[in-house]
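Chemist: Given below, in the form of structure tokens, are the structures.
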Structure 1
Amino acid sequence: MIIKMLFSLILFSFFVFSLFADEENHLETATFAGGCFWCLEPPYDKIDGVVATRVGYAGGNVENPTYEQVSSGSTGHAEAIQVVYDPSKVTYEQLLEVFWKNIDPTVKDKQFCDTGSQYRTAIFPENDEQMQLAQASKETLINSGRFDEVYTEITPLTKFWLAEDYHQNYYQKNPYRYKFYRFTCGRDKRLKELWSK
């Protein structure tokens, strides 16, 4: 009797573990650069199906870059966000749509009040499917005629370097500083001008 119960408990534990492991294995990541990385976390954190967001650096040639190094503009890296999501609840195409509506694609090496290549806009596809979807999304925007130029680059992700802890969820840790920065940078005003046409 005890052996049967023990065996049943082991089977049940294995089943539960398999469910969680299976769920974990179905998560995917999407990586974007859209100027100050603090400002891309809030719109993604609101989406059902987004499990987590983390900010960091991508697109450059320096390993383990620091914020100070990236801010100098000499690393080739852009401030970026990596979105961990469940594709059964939200699609990569939907994440791309959120990306476009939260950036100014009409400028090169600049976003709002921040200038330099570290603030460029970019999509960093992680596989062929993401690459095709990203290119199609950009083509759709170009063909819409909404903007004269679209400078957002599409470059395969080679490595995402996690930013320092104090940058993670900055808008939650420092809400007043974040709101002040966002307002003085003119981000929301410009986004409204670009996307409410």
Structure 2
Amino acid sequence: MTTGIVIAAAGRGERFSLAGGEGNKLNAEFADNSGQQRSIFEQTLRQALASDLPVWVVTRPDNLLVQQVCAAYQVPVTLLASSGLGGSIAAGVNSTPHWQGWLIHLADMPFVTPTVFRQVAAALRQHAIVRPAFQQQPGHPVGFSAILRKQLGQLRGDNGARELLKGQPVFLLSLETSEVVQDIDLPSQLPASE
């Protein structure tokens, strides 16, 4: 069973800009654990790639920096002008018909480790929907099996897969790592550079 990671990177990051951030938040940089300055998106992508699962990215046609990072890492991209998460999920799923499972991940969550991706993918062998949780708080990536392919491929709008999650049993994978609920929406949430 091929399970891969779809990184949704088509949002505009408007809260980031309204709070004083410059440009698209996915292109904002901070130092990783080795001290290397990388964009939020590149750090997210590197974590996903380190899981050894296939990765596909959905991004905006006007986000050239995300496209350049994907080209540098040889990661396939689907361009989508819509910023709605539902459309991004549908585009990613429809671009990967050879997969039997999808881990839907948000591009502004660079702290999720490769181990978490592998744990969610492994649990997806036993469950139709898997969602990691930290202290009962649901997080990402959310795993979906092939039986939900049609519904995923028809998603639209800003709510992502929220309606799908309400109508199906969801296995909450309890983890002791807060990274599954930690995103970057504001400039103040960027880790301080040493």
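Read-outs: derived from the displayed coordinates by stated rules, not from any lab. The structure presented is a predicted model; accordingly, all values stated were derived computationally and were not measured. Cβ atoms are built from the backbone, for glycine too; each structure is taken alone.
Chemist: Of structures 1, 2, which gives 0.6 when distance in nm of label points 7 Å out along Cα→Cβ at positions 59 and 155 is computed from the coordinates? Spell out each step's value before the answer.
Modeler: Values: 1: 0.6; 2: 2.0.
It traces back to 1.
Chemist: Also, quick follow-up: Suppose Rg/Rh (Cα atoms, Kirkwood Rh) works out to 1.09; of 1, 2, which structure was it derived from?
Modeler: Working: 1: 1.09; 2: 0.94.
Computed on structure 1.
Chemist: Can you spot which of 1, 2 the value -12500 was calculated from, given it is helix-only ellipticity at 222 nm (-39500 (n - 2.57) for each DSSP H run of 4 or more, over all residues; to 500)?
Modeler: Working: 1: -12500; 2: -7500.
Label of the originating structure: 1.
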